[in-house]
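*Asks:* Once you scroll down, you'll see the structures, which are given as structure tokens.
No value in this document is a laboratory result; all are computed from the given coordinates. Quick caveat: nothing in here was measured; it's all calculated off a predicted structure. Cβ atoms are built from the backbone, for glycine too; each structure is taken alone.
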Structure P
Amino acid sequence: MRPLLLPFAALLLASCAPAPEPAAKLEATPATITSFTEGPTADAAGNIYFTETINQRIMKLSPEGKLSVFRENSNSANGLLHHPDGHLVACEGASLKGPQFGGSPHAAEEMKPRLTRTNLQTGQVEVLTDNFEGQPFTGPNDVTHDSQNRLYFTDLPGGAVYRLDPDKKLTRLLTKPEIQRPNGIAIAPDDKTLYLVEANNQEGGARMIRAYDLSSAGTLSNMRVFHNFYPGRSADGLCMDTQANLYAVAGLHQKRGTSETLDTKPGVHVFSPAGQLLKFVSVPEDTVTNCTFAGPDNKTLYITAGKGLYRFANDIPGTRR
């Protein structure tokens, strides 16, 4: 595929502080795709991996700007994570099937929803888990890890959150009715707080970020509402900087046939650990989906939105969870 280069777009940066911060520059990368982009992550060498959900591919953007297909037939991979062990972890939803997705070369193939890891050197894919106590997942969506290399992932349609330990022991941490449609997930740098997006676009549905105390044993307690987006579109993906500020991508430019309103501004909402909105980064394309930090100093934020991949220089380094 021949990549196209989008022109630079202005970054609209707003702050809750009385004096507005100066505008920075939001930049379109050479990665302009033909369908919906999601789930970015970065490896230690600076390569950006992200998913193209409709065509079911995992794409790779090199530090030099070269775009390539890392994996075809991604099984509707969504959220990605570059694990400290060097593998690429993928939430594979196996949900894009049927005539409405007939444009995908893999639309008719039957594969299970699952969590996998791919060897970046060989391309070999290993299934980490595809069920809980014999019951298949509905659609794994997003994944993160803690400092003990335990994986935490969401099953969005199934309404559940799981923890997968390095020995592959799987524990269900949350399920319906205590949560509804869990989407993005992130863990604070000190491992003491887990953040979870609720993305229920039905009338009256939860559209918020929940926060939980995370114990050293990997259990959750003390749920509180960190930020409520209702009635607008909730957040989708999350990422964090080294000062424990939370970056949430949320909002819509145009309605999409749900009960969601346009009250949530489309872009990156940056919250302090106390839940204060520190700044907002406007993204010009629907639908903004996820984010990750990369670059030599980890101060470049990459954002998937619509058919593109955007980036901007941040003043605080990020984590790679």
Structure Q
Amino acid sequence: MKFFRYLFFSGLLAVNLSSCSKESANIWETKVAVSDSPVEITDLSKEFYDAGVPLETFKEKYPWFQGSVPDEDFGLRRSDSEEIKIYKDAISKINIEKLNADLKKLFARIQHYFPEFREPRVFLYSSVLASALDPVFYQAGENMLFIDITGFMGENNPNYKGMESYFQKSMNPQNIVAKSSLILAEHFLSRAVDGQKFIDQIILEGKLMILQDAFLPDEPDYLKIGYTPAQYEWAQANEANIWNYFVENNLVFSDDMRLAERFIRPGPFSKFYTEIDNESSPQIGIFTGWQICRKFYNENPDTKLQDFLKMNAQDLFNQSNYKPKNE
């Protein structure tokens, strides 16, 4: 219990500290050439809800959009006032010019590290909240990136009534690029883990976050991981205490599959099973894996990104010399 009282108070004392106070030099700050040509962004729903565009014309242009919806239902949806209202609310939150510039930089950086990558066509669409919790997906075969704009309408948007608040914290327009980057990062790293131990799982998540560092070196860290600024500062201030908890409770090399639910999967907070839980940042296992991988790069700065991604979790951990200390 003493540990968690300290964890609580240290979090309170540190919550106003600059999130840069413990950051090391950014090894990913490399100049990357960005072409002047804009990203090809298509607003599918703009055309879908445009009465001036015949249904047959829309279907011919985007034959994959309709799916298994019958023509009659598909046509009725195009004139549904509630659907149109949600779409207009969602698209009004998006600065297309800024999004284009941000995605252009993102794609250029990905190609810098993975030359085989080609800039995808980007499609914005409204799912009418159906896929708002998983608003970005990438079809590698067709090289198409889809962004559901109803997943970025802003925390506490009236359309999100009834949705868990912890999901809403990363459903703001500023989260679009980081979520898109993470989805693309998964294309370069298999979700299959080396083993069933907790260390294997958090190292995998840490590798994905290192790709976030490489792809988005100028993006705030809290956005990369889907935190609020306060959640990131809490995790940063209590990094050593969290690690001590994992070590002292023999969790690091545990094969207890319930640990993913407690420390990796989305939720309102991490589950230490103490009175401090409600104060903790969620998905703290991802944060910890990220810091281990960052420490590895501090120790081995010349490691090529592709080689790093292939490393065994145990070897990576051993070579990181990760031993955070309270400051």
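*Asks:* Comparing distance in nm of label points 7 Å out along Cα→Cβ at positions 50 and 306 across structures P, Q, which is largest?
*Replies:* Q
*Asks:* For which of the structures P, Q does the calculation of Rg/Rh (Cα atoms, Kirkwood Rh) return 1.00?
*Replies:* Answer for the origin of the read-out: Q.
*Asks:* Which one of P, Q has relative contact order in percent (Cα under 8 Å, 6 or more apart), as calculated from the coordinates, equal to 19?
*Replies:* Comparing all candidates, it corresponds to Q.
*Asks:* Follow-up. Thinking of P, Q, which structure, once helix-only ellipticity at 222 nm (-39500 (n - 2.57) for each DSSP H run of 4 or more, over all residues; to 500) is computed, gives back 0?
*Replies:* Derived from P, not from the others.
*Asks:* When distance in nm of label points 7 Å out along Cα→Cβ at positions 114 and 130 is compared over structures P, Q, which one is greatest?
*Replies:* Q
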